[in-house]
Structure formats: structure tokens, C-alpha cells
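Below are structures written as C-alpha cells.
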Structure I
Amino acid sequence: MFVEAGHYALTLALGLSLVQFLMPLWAATVRDEALAAIAAPAALGAFACVTLAFAALTYAYATSDFSLVNVVENSHSLKPFIYKLTGVWGNHEGSMLLWVLILTLFGAMVALSRRAVPSRLRHLTLAVQGAVAFAFLAFVEFTSNPFLRLNPAPFEGQDLNPILQDLGLAIHPPLLYIGYVGFSISFAFALAALIEGRIDAVWARAVRPWTLTAWVFLTLGIAMGSYWAYYELGWGGWWFWDPVENASLMPWLAGTALLHSTIVMEKRDALKIWTILLAILTFSLSLLGTFLVRSGVLTSVHSFATDPTRGAFILAILVVFIGGGFALFAWRAPLLRQGGLFAPISREGALVANNLLLVTACATVFIGTLYPLALEALTGAKISVGEPFFNATFLPIVMPLLALIPIGQTIAWKRGDLLGTVQRLWAAYAAGLAGALIIFALVRGGPVLALLGIGLGVYLLAGSAVDIYHRAGGGRVAPGVMLRRAAGLPRSAWGTAIAHAGVGITVLGIAAQAWSTETLAVVNRGDLVNAGAYTLRLDAIFPRTAHNYREDVARFTVLRDGRIIGTLEGSKRIYVTRGMPTTEAGIMTLGPSQLYVSLGEPQPSGGMGVRIYWKPYVIFVWLGSVIMALGGLLSLTDRRLRVAAPVAARGRLVPAE
């Protein structure tokens, strides 16, 4: 009965989202504020209904209700309870329901944000959000319904894909979806501004917290997905330029540009039209990622569906919202008043350069991801675009972008002094050079790009410290006064410095992988294998059985200079129901570095094939991402983002000059 109530609630949410979409638009034409106000309760009602539907599906998984096709295909009575729950979104239908749940949650939050957003802008934003929700609810209802029944119900399910039975995959999709869907609010605000013909500091301050929230969660989602692939797939790498990985990276790059652009718009009333364009582009790339994962055009460990009917439906959604968004932009943007002027050498100029580099980097990823698909569709030829292409195109764009970050942090608004800024950053330059030289001396050389990466990482860390130092009056006031000033700085200033420091830490972790080592060996009990400064000894190979799988485990003792450091275990698993093998890497974390063991197949000689990696400072890759997200969260608590901008500061549609 509860499951049927959930199915009914999903259908009701479809109707409420249609009301949320149509009523404010009709009210805008007849200028009826009371009619427009219907959007808020409709958004709240849609969220409540989708929450009930999601709770019903979760209940079906928790109780192993095998009368539902979705539960049969993705669960098993012997599966650990935590993976029964996470199995709700470990499949196409359930993950789309989670997507819609987050989408309606954001709509409900906008509906409740009465003080932060002017009523007319809020109602039009809810209308656009309602249109997006209606499209995806229709997609779930008509092509991806998780409540389809089986009669008679089977006694047992088919189990969840084994590589998804992992805590990392339990966390990764919700974080990623909050990021993807969060940008729908930026998109909705952009279209609402174009419809209303008003874009000003009120709009920028209204949209920035939503953009920052989406960016924070997308950062965490990408980092969690990267770490999951690293330890679960047994490949030993943290990024593979997989098309679906790229599908999440593209909106992150565009969203980062959007985040910086809203700062310029809020502070200096500039880059108005560019900011609107970026808001549309960022969500368009989020939709593109959804299409790539669920259309069947890609074969990837990350992809969910291969049904061409679903792909056609999502393609139609892309055409409507991406095409409609850009068409509305082309029609209305030329009528918007241009923003304020600023000198090229200024913080605004640095942020414009930042935007251009980010968008160009995004374009290279876009081309590298979609060109093989387009070529295959048009000619039937299959090509592979991988790491060499992205190293040759993406890295030359990103490196000057990284070098620009501390300059953009430090230079003055409107008209800056480049020479003075460079002089203030002398300590950061010196630290970066010293870091590269020290590593060069310690490892007796190394790849030039890796040494440059080390220098850039240290430079970014030092640049963030220098920024706070000068903001607090360092060198001009007594140390005690400087510390009090630093403590009293706006949280957004600290958040920016921490986020940029996180970028530096990630760059250090990536650059350090140039000195990682890989050892392939066939080992028997008692054999020793060297990895970095450590030695691994195979002690035992033994079987082990769990709830829904059995595995062969290899246990290693880790030694350094003859002294035992600890043990680690790697295994080869077979999940009984699906008969699917997986490799479970053995990982030992030693400070910020890791030893990584991936098992191969047993050899006729009785030995075991192993692949052993030494990964120096690899933890920095993900630690930096977490620090970036923490910086964003700290910025979200800044008072400026909790207090609405003065409503008097408005600009209406006027002929462009």
C-alpha cells in the first residue's frame, strides 16, 4: 500500500510541477501577483510528493519487496542492509528519482527564500524551475518508472552491480546530483532575469549562494568519484579522462567561471550579460552530462542506461532547455543595460581572464569528449581520445590560470597596480621557486612539468597566505593588531583564501604522481617485492566468505629497513548471484602517501600476479578538493550572502548603447 501511495505521489508531483511552471508565467502576462504566488505552494507540494515517492521506494528496498521490477533487478535479500538502502540510487530509475527529489528540494528552498529574493524574480525563477521539474518528472513517469510491478513476484532478486556495493558509491551520486541540480537554480534565475528584463546587484546576490552551494557539492562529488575509481576499480589511477568523468568536469569548470563572474557583477555591476550566458551554459553542460550517462551513447563503468528511448527523451529535454535558454538569451540580452567599466589591469580584468581560461579549458574537454562520438555517428569510424590529447590541450591552459590566481586575489578593484601587486607577491614567487628547486635536488631531477606543478602548488599556498597577510595589514601594523584584523576579516575572504589553497594542495598531489612507481611481479608465499622505500612480503593466500560474495585474499606484511610497518590485504571477489568478479585493492596510507596492491590472476606455478604502486602524496589530490569545498562552505556563511542587497539598485530593460 505504501509503495502504491508513492507511485500516486509521483504522478501528483508531475501535476503540481506543471502548475508551478504555468501559473507565474500567466500571472506575469495579466499582472496578477496573487496568481503568481501559487508557484510557492506548488513547489512545496511537489517536493513533499517526491519525498513520499522516494521514501516508498526506499521502503521497498529495505523490506526486499520483489514485486517491484526495480528491486528485483538491483537487490538481494542477503545483501548488507546499507547497500539495500544505497541500491535505491544505484540504478537508472532510482537515481533519476533522487535527481528529481533534489530538483524539487531546491525549488522548495527558493519558494521559502522570501526575504533574500524579490517576489517577482522568485516567482519567475520558480516557473522555470517548475518547467525543468515537469520535464524530468515526465521522464521518470513515462520511461523510467521505478514502481513497475511484477506478477507473480520472484522469490529472490538479481543483486546490485558489485562495483556499486561500496560506501564511496553510496556517497558519490547524491553529492554529484546536488551539484548538477543546484546549477538548475542559477539557470532558472538567469532565464527569470531575461524574462523580467532586470539584472543587477540584487540578482547577483540572489544567485550567488545557489551557485556556490552547487559548486561545493559538485567539487565533493567529483572528488569522491575519483577516489572511488582509484580504490575500487584496481587501476591505480585517480583520473582517466573517461567521457563520464569529463561530463562532470565540464559543468564544474563552467560553474567555477560563473562563480567568479557573479562576484564581479555583485561588486562592480559589470559582466552582466556574460554572467547570464555562463549560468545558461553551466546547467546546459549538466544536462549534457545526464544525456551522456543515460542515453546509451557511452560504454563506461559510470554509465547507467543503454535504452535509446530514454536517450531520445533526454535529448528532447536538452533541445528544449538548452535551445530555449540560448534563444531567450539571444532575444533579450541585447536589450540589457551594459555593466560598469573597469581597467584591464584590475581585479575585474584578472577575473575576466580567469573566466576566459576556464571556458577555454572547458571547451577542450568538450571537444575531446564529444568529437569521437560525433565522428562515429557520422562516419562509423571509432577513435580514442585520451590522456595525450588532454595533456597537450588542457594543461597549457590550466597552468597560466593557476599562475593568475594569486594575482587576481591581490590586485585592486577597478584600476590596479600590476607592479605593486607583483611586489606584494614576492614571497609567494620565492616559495614556489624554492619548492621546485628543493624537489629537484631531493629526487635528482624529474619531469619538467611535474617540477613546474610543484612550484605552482607551493606558489598557490603561499599566495593565499600573502593575501590574508596583506588584508590584515601585515607589515603596516603590530603583529597583535594584525592577528585581530585577520580574525575580523569577512568569512568570504577567508573562504576564498582557503579554497585557493585547496587548489594548490591538489596541484601538489597531482604533480607528485610523476614520481610514483609501478611494480609487476608474480609472487609466492614469502617472496619480497620493493615499492618505493618499502618492501612487501606475501604471507598468505586464503579464502573468505561474506554475505553475498566469496573472495581469495592475499595478505602482505609491509617493512621498511627491515622493520615491520603493518599489513595490508588485497582480494579477488566473486559475487555469487551475478557471478561477477571484482578486484579489491589493498591500500596502506603512510602519511599523505599510499602503498597500493592490486591482485591479478593465480599463475600455473602457484604464485599470484600482483601490481604494486607507490603513490607519494596522492592523498593531497583529494584533500585539496575537500579544502576547496570547505572554503566554499565558509564563504556561504558570510553575512553578505545572508542579507539581501538593497532593492533600490535596479536596472531595467533599456536600449543597448
Structure II
Amino acid sequence: MTVELGHFALVLALALSIVQAVLPVLGARRNDERMMAVAVPAAFTVFALIALSFVALTTAYVLSDFSVQNVFENSHSQKPLLYKFTGVWGNHEGSMLLWVLILSFFSALVAFFGNNLPPALKANVLGVQAWIGSAFLLFIVATSNPFTRINPAPIEGQDLNPILQDIGLAIHPPMLYLGYVGFSVCFSFAVAALIDGRIDAAWARWVRPWALTAWLFLTGGIAMGSYWAYYELGWGGWWFWDPVENASFMPWLAGTALLHSALVMEKRSALKIWTILLAILTFSLSLLGTFLVRSGVLTSVHTFATDPGRGLFILAILVLFIGGSLALFAWRAQTLEPGGLFQPISREGALVFNNLFLTTAAATVLIGTLYPLLLESLTGEKISVGAPFFNLTFGPLMLPLLAAVPFGPLLAWKRGDILAVAQRLMAAFFIALIAVGLVLYQTSASGVLAAFGIGLAVWLMLGAITDLVLKTGFGKTSASTAFQRLVGLPRSVFGTTLAHFALGVTLLGIVAVSTFATESVLVMKPGDTIAAGGYTLRFDRTESVKSSNYTEDQGHFTVLNSSGTEVTVLLSSKRFFPVRKMQTTEAGIKTFWFSQLYVSLGDAAKDGGVVVRVWWKPLVTLIWLGGVAMMGGGCLSLFDRRLRIGAPAKAKLSKARATA
């Protein structure tokens, strides 16, 4: 009965979402307050109905109700309880239900926090959100129903893909979807502004918190996905330029550009049309990512759907929303005011520079991702576009952008002095040069690129700190005065500093592990040793272990320091899942400060040994710590009162009370 209730709630949500998509927009056109007022309760009710549907599916998984086809194909009675919960979205149907749940959640948030929005704009935004929700709810009900029954019900399920039986499934997809779908709010604001034909700085102030929220979740989702692949697949890499990885990276690049562009629009009423276009393009890239993952055009551990019918349906949604929004933009953009003017050397100019390189980089990744698919569909020829292409195209685009990042926050609005800013950054520049020299001294001429990369990372980190030091007057005023200024700074200043500093941290990790990592592949027998990163790894034995739904061959390794003292024991294993007839590799990883010793167990050799791959990865954890710190910077900025939705209204209310 619970399953039928979940299915009924999903169908009812579709019907109500259509009502929300039509009546408020029509009411905004007619200036009918009663029709516009339908949007808020409809948004809340749609979210409640989809949440009820999601709970029903989760209950079926937890209770191992194999009469539900989705549960039968993706679960097993002996599967650990955590993976019964996460298995809900570890498949096509469940992941799409999570997608629309998060979409309806954002719609409900707009309805709740949008009390200070003009009624027509609020009605149009919630209406556009409902257009998107209706399309995807129709897709689920028509082609991807997660509540389809099997009669008679099987006794046991087929288990979840073993690669997905990991804590990463509990974190990565929800965070990624919060980023993907969060940009739908920016898209809806952009389309609503085009429908209304009016856009101003207040529009940017409303959009920025939503863009920032989506961006920080997408940042976390990408970082978590990278680390999950790093430790789960046993391949030792942190980024493969896989098309599905690119599908999440492209909206991140465009979303970063949108954040900076919206800042210019809010502060200086400039770049209005460009900001609208970026809001449309960012969510369009999110929809494209959904199409690549859910259409079956790609074969990847990230993908679930293989039905061409589903792919065509999502492609139709893609054409409708991307094509429709771009057509609306082309029609209405000429009626919008372009915004204020500014000098090229200014903070606005620096942010335009930022936008130029970020959007070009996103276009480069888009071409490299789609070109093989287009070529195969047109000619039948299969080619692979991998890391060499992206490294040669994406890398050079990022270098000038990263070098210019410390200048942006120090430049004045409207007209800046580049020489004065360069003088303020002189200390950071000299320390970065010292870092380059030290790396060259240690590596000689072979490490020129590594030295330059590490110097650039130091430049980014110290440039971010320089901005904070100058704003507090540290070194020029008393310590107490500098501290008071520091405490009085807006949280968004700390957020910007932390995000830019974290970018340098991530770059430092990328350069270090890409240049100085070591790898050894050898056959080891019990008692054999190998040196890695100043430590000695000794292979002790293999041991067979049986778990609830898999068997495991564990390799036991002892890590010894330079004096021969035992530091720790590493376990690396090969797991076999009998239900799925699949094998996975569980890497053994030990972290030493920011570096890691990484051991991957291979197949047994004929002479009684085992193939072992050993990596020493210096500073590799900085890659993901930088991502976490970027999220922290986004959170600090989001908690700044000036960026919170409703803050202007509260300020006016406080002023009115004080006057009274």
C-alpha cells in the first residue's frame, strides 16, 4: 500500500505542478493577485507530495520489498542498512526522483524566503520552476516509474552495483544534485526577468545567494566525487577528464563566472545582459549533464539509463528549455538596459577578465566532451578525447586567470590603478619567486614547470592574505585597531579571501602530485619490501574474509619508518560480490600530514606472489582540502547579512521601528 501511495503522490505532484506552471504566470500577465498567490501554496504542496513519494520508495528499500522492480534490480536483503538507504538513488529511477525532490525543495525555499520579491517576479520565478518540475515529473511517470510492481514477487534482489556500495554514494550524488538543481533558481530568475522585461541591481541581489548556494554544493559534490573515485577504483588518480566528470565541471565553471558577474551587476549595475545569459547557460549546462548521465549515450560508472526512449525524452526537455530560454533571450535582450560603464582597469574589468577565461574554459571542455559523440553519430567513427587534449587546452587558459586573481579584490570600482595594486602585491610576488627558486634548487632544470606551478599557488595564497591585511591596516596601525577592523569586516570579505586562498591550496596539491608522485608495480611475496616516500612497505600476508554480501582477499602490509620502526598496518583488498558476479578493488591508504601512501592489490601471480601497485602521493590531500575550504568560503559569504534574502526588508523594518 505504501508503494501505491508513493506512486499516487507522484502523479498528484505532476498535476499540481502543471497548475503552478500556468496560473501564477497567467496571473502576473493579468496583474491578478489571486492567481499569483496560488504559486506559494502550490510550491509547498508539490514539495510535500514528492517528499512523500521519496519516503515511500525509501521504505520499500529498507524493508526489501522485492515486489517493486526498482528494489529488486538494485537491492539485496543482506545488503548493509546504509546502502539500502543510499541505494534509493543508486539507479536511474531513484536518482531522477531525488532530482525532482531537490528541485521542489528549492522552489519551496523561494516561496518561503521570497516575501520581499515583487509579486509578479515571484509568481514568474515559481512558475518557471514549475515548468521544469512538470517536465521531469512527466519524464519519471511516463518512462522511469520507480514504483512498478513485479508479480509474482521475487524472493531475493539482484543487489546494488558493488562500486556504489560505499559511503561516497551517500554524499556525492545529493551534493552534486543540490548544485545542479540549485542553478535552476538562477535560471528561473533570468527567464522571469526576460518575461517581465525589467532587470536591475535588486535582481542581482536576489540571485546571488541562490547562485552561491548552488556553487558551494556543486564544489563539494565535485570534490567528493573526485576523492570517491580516487580511493574506490584503485587506479590512483584524482581526475580522468571522464565525460561525466566534465558534465559537472562545466556548470561549475559557468557558475563561478555567474557569481562574479552578479557581483558587478549588484555593485555597479553593469553587465546586466551578460549576467542574464550566464544564468541561462549555467543551468543549461546542468541540464546537459543530466542528459549525458541519464540518456545512455555514455558508458560510465556514473551512468544508469540505457533506454534510447528515455534519452530522446530528456533530449526533448533539453531542446525545450535551453532552446526556449535562448530564443526568449534573443527576443528580449534588446529591450534591456546594458548597464553602467567602467574603465578596463577596474574591479569590473578584472571580473570581466575572469568571466572571459572561465566561459572560454567551459566552452573548451564542452567541445572536448561532445565532439566524440557528435562525430560518432554523424560518421560512425569512434575517437577518444582524453587528458592530453584537455591539459593542452584547458591548462593554458587557466594560467593567466590564476595569475590575475589577486589583483581583482584590490582594484577600485569603476577606475583602478594597476601599478598601485602591483606595489601592494610586491611582497607576495617576491615570496612566490623564492618558492620558485627553492623548487628549482631541489629539482634542477627538470622541474621548471613544477616550480612555476608551485610559485603560482603561493602567489594565489599570499595574494588572498594581502587583501585581508590591507583591509585591516595591519602593520600600519596599532594591533588593537587592526583587530577591530578585522572583526568589523563583512563575512563576504572573509569568504572571498578563503575561497581564493583555497584555490591556491588546490593548485599546490595538483602540481605536487602531478610532478613528484612515484609509482611502482611489482610482484610481492610475504616478507618482500619496497621503499616509497621515505617509508618502507613490507608485504606480510593475504587473508580471506567473508562479509554479509561479499568475500574479500585482504593484503596485509606493514609501514616502517627510516629507523625500521612500525608506523601502521595497511589493508588493501579485492572484493567479490557473488550476486552481481563483480569484483572491486579496495585501496589501502595511509595519510602522512598532507601526503599519502597508496597501495592497490592486484591479481595473484603464478609464483605464489601478488601484483601490487604502490604510489607515494605528495600533498595530494590538498586537492580536496582546498575544495572543502572553497565551500567554507562560500558559506561565510552566504551568512553575510547583505547577501541574505530578506535582509533589505528587515533593514527597512528596523529603521521604521527606530523612527517610531
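Taken together, the values in this text are just the output of simple stated rules run on the coordinates, not laboratory data. Just so you know, these numbers come straight off a predicted model, no measurement behind them. Cβ atoms are built from the backbone, for glycine too; each structure is taken alone.
Looking at distance in nm of label points 7 Å out along Cα→Cβ at positions 45 and 565 over structures I, II, structure II comes out largest.
Ranked by FRET efficiency 1/(1 + (r/R0)^6) of positions 453 and 581 (r between Cβ atoms, R0 = 41 Å, to 0.05), structures I, II are topped by I, which has the highest value. Looking across I, II, the calculation of volume of the Cα convex hull per residue in Å³ that yields 182 traces back to I.
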